[in-house]
Structure I
Amino acid sequence: MKLIATYPLYKRTDASNNALPVGFINGGDAVEVIDVLFGKYLDGINTWYKAEDGYYYWSGGFAVNGFVLPGRNYFSLNADEQNELVSEAILHCYTSFKAKGIDFNGISATVKRKDNVTLGYYTITVYVAAKNDKSLVQVPAEVVYKGFSIPTDVLQVQKSEACGLSNSISRKGVNVFGTAGIVLKKKNTEYLLTNYHVACDDLLASGIYAVDETSVPANNNIVQPATIFNGNAVIGALSEARLDFFIDAALIELNVNIQNNIHGISITGVFDTGDNKVRNDLRNRRIRLWGAKTNSLLTGKLEDLNVIVDIGYNYGITKTLFGMFRATLVSPAEEGDSGAAVIDDNGMFIGLLVSKGFGDNNIYIIPSHTILKTFALNF
């Protein structure tokens, strides 16, 4: 299959940018692809093409083309390879399906289940508010992507909405409250983590999506109305905050000592959720969280570990967040639970609650590695 390079690419002797380059091709050059391999990640893509000339080319340097390689069957891939391919493909599908006007509210790489039995292979799973003839017809039965025909599935999952009002923490003078998440460190200074939309609701309304130490608003004190912190005591000051395609989080530099526990349950450490093996081990793991509004222990399990979801905020604002986790709770979260630390049964931090399903028990979680990497934090 001839593919056209979109910009200059090295010819490699192996499927890795660490392999010795022996030349290059120019943008617009054609390459006859004979195989697809899973090699070293580069800019989030680890699919590589083996060409007829005997060299290897990073697939991210070619326009996505709907071709199936003869002799390559999706179901011949092992589970890790399927997960990697589907996790890469969902971004392409999200963009493509939106352009076609398909009505959906999220998309993920999901292990196929039928009648609560895991069938053991991954699908591109499209979230729709209600399964009906229209949605089932709109979503293609399979997606051809980088040499493979990948099966799709349709899952009924309600739209997601950011949790807002409760009684735990807020920026002073801003009438939106949320939940204190977890205490993390940067250069030995302690910070409390919560959501951007909790600490910066007024900035959200103004269309400002990032603040740092040089641009925090004048009214940057964070108060803790909950009685466990002595009424409306100032517990710290807003330091940094981000709301973009991958994160909705804010850091509060603390001036008090807050222990890493959730009503007596200690947070013992942080999972490196950026590690593929760790992520796969987390699938179906039991989770727990304590939101300020619910004011009780919520339990459930992780379902999908790579989700693109549209989240509805205040002021008619919708943001698309990439790389989220989806979990199903036994009982629903409420507005005001945003910012809750999500941990497993051993107290290991998995991520930060960012939103809940509208009318169902789903929640969406920002993975721990995204938070730590964005703000250069450690536990």
Structure II
Amino acid sequence: MKLKIAIHYSAVILAVSLFNACSNSNAEQQSVEKAANTDETLVQLTDAQAKNIGLHTGVVSLKNISSSLKLSGQIDVPPQNLVSVSIPLGGYLKSTQMLPGTQVRKGQLLAIMEDPQYIQLQQDYLNAKNKLAYAGREYERQKELNSSKASSDKVLQQSESEFRSLNIELKALAAKLGLIGINPQRLTENSISRSIGIHSPINGYISRVNVNIGKYVTPSDVIFELVNPTDIHLNLMVYEKDLSKLAIGQKAIVYSNARPDQRYDTKIILLSHSLNENRIAEVHCQFEKYDKRLVPGMYMNAEIQLDNNQEKVLPDDAIVGFENKDYVFVQEGNSSFRMTPVKKGQSENGLTVVGDGLEGKRIVTTGAYSLLMKLKNTAE
């Protein structure tokens, strides 16, 4: 009887021990799983799960990638094709038929000005011309008299000085007449006019009219602004970090937001060597072919092809986006994959440039999105 009780007691103790051992094992397993789940960047797969999602891994490779730089800017014209028209001596605007947008040719009459000072200037010129003619004859007569000692050297010198002074005065007055468009060679006492004409210095268009009939215009006032759009160029803005990527002669494809399907060929003709307060420099591009639909001030976008460079790349499918950041899954062991931030660059032909730090590591190239879903679902 005592033997039976002892055997029964031993069986009970053994059962309790086995139960405690199983409980401790389950607790340890749960503890390990809980610890694994607290790592929100690590995901584990079984062989069956990996096969089910078609998981494949690869390494970072080097490929020649032709990148492009996207810029924006405005159409502009060179200084020689943008002209401000004024009148050097001032005057009243008598008439004009010019309106903004009017096409003009070089030498075409733009406006008629009038002022009493024009008359006075012509009068002064003709009087100086007559005086010079008399002074010239007197100077020749005094030279003949002096050669025969019939006149003193002082009188000859006074006559020569008078002649040269009048000659200088006449040339100065002729230059002033030329400033207001009057040809002094054709001016006579019968052709004196109170009005003068203002003519276009270039072929182009009237971009602005700043005066009205009857208004007095000072020499500093701009009457008309003219532009010749046939030599327009594109003024692009480029940040300091990208300036070294550009060079004179590079091609740029440009288009407007209004007509993105219409592309224009340009090439870089000038690179600015100074930066503004925003660390931006100017790049000037010349259009290969003029289009009258392109007008100064129009906003344009540009794509500039850069040289091919060897870059570290991964397939596009290897990179996943989450909360506005980019990631890849790096293999750790046989069935563990860690979500790792990556710096994403230029993409071309299914490949994307990535930053440093991934060299020599196995990266998930197929199934990365499935890993992201499993990781985030487990974390939740």
Structure III
Amino acid sequence: MMDAMTSRVTKITIVLALIALGVAGVLITSAGRDAAQREQAPTAKTIEVAAMEVTKVRRQTYKRDIRINGFIQPARRVTLTARLSGTLAGVEADVGTNVRAGVVIARFNTETLTLSLNKLVANTEAKAATLLRAQKDLERTRSLAATGGVAQAKLIEAETDVAVQKAELRALQAEEAEARRALDDAAVTAPFDGIVNSRKVNPGQAVSINTELFEIVDIAQLDLVALIPPQESAGLSIGQTTSVEIEGLPNKPLSARLDRISPATLDTSRSLQVYLRLDHPVPGLRGGMFGHGSLQIKKRENILAVPAGAIARDAGESFVRTIVDGAVRRQPVVLGTSEVGEDLVEIRDGLSEGDIVITVPLKNVSNGSPVKIAER
């Protein structure tokens, strides 16, 4: 009986041992399979970007200029025309003559004008005397009419005569004033200090009214007249300053300020005309000279900006990809002015100075992917 029990225990022990060996085998097989799978699992591929495809964020100052090209012209010029018809008795100025305001530069023959004026003066004086006599007659007639000495019709006749005489006197006085003005116009004077730019008449020449006589320019004030595209005008404002270089005057840049802006484009070129007043004209500067410079229309200081190619958008969110500890990081950003230079976008929030930003699009790149900058 003891043998039978011993045999049974032995069998049970053997069965338990086999079971234990089977479980261990299963565990060992499973562990080996997991290790093999770990060895066969591919590691994340490292992305490589060129040095020119990344940029370090830094604070900078942005300036935007408009290139200005144009011609110098006097700020003031006037063409003097004849205000009456007649013969020029004398011409006192020629091209290049400096003239002062109010100085006579040409004279018309005034003999006929003087005779006409003298005649009108005499007629006016005679009419004034006739009016005076008519007024005295009216006073006498009124006195008689008050006592019944004359008929009412006589009084009306005297009052009418005085009214007619007054009207005729006023007409003669107007003709006399016109004759005096014509006599004044016979002396052609300079309207301001300047230089005669052109003379179109000669002494002894008979001219009609509105004939061009002289052109006078003031070169004490000169403008650079330039044409710009209308889309560039948004940043313009009166008083903006620039430095202008004039061809023919080397190494002498002149300061200028924006003085006037045309309200509409020219029909011929569809460009906008602007006028820059030169602050201090120099000797030798003449109208028609070509000048050029740059007009600063915008300036932003101490801003963070990245190339436009670095900006990506997803579901309405703007973000950039930065490199942090050798990995790609998706960094949301708040954009500022969309136009900063030709290809820069201002970043108002989300980046700090010194951050490394990838400036080219990366497709199918997950956050945290390893990345390195290729060496040249």
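Here, each number is a calculation from the coordinates, and none is a lab measurement. Computed from a prediction, not measured in an experiment: that's the story for all the values here. Cβ atoms are built from the backbone, for glycine too; each structure is taken alone.
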Item checked: Test item: distance in nm of label points 7 Å out along Cα→Cβ at positions 103 and 335 calculated as 8.0, pick one of I, II, III -> II
Margin query: If mean count of other Cβ atoms within 10 Å over residues 111-118 computes to 14.1, which of I, II, III did it come from?
Written below: III
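Comparing Cα Rg over 2.2 N^0.38 Å across structures I, II, III, which is largest? Spell out each step's value before the answer.
Values: I: 1.06; II: 2.12; III: 2.38.
With respect to Cα Rg over 2.2 N^0.38 Å, the highest-scoring structure among I, II, III is III.
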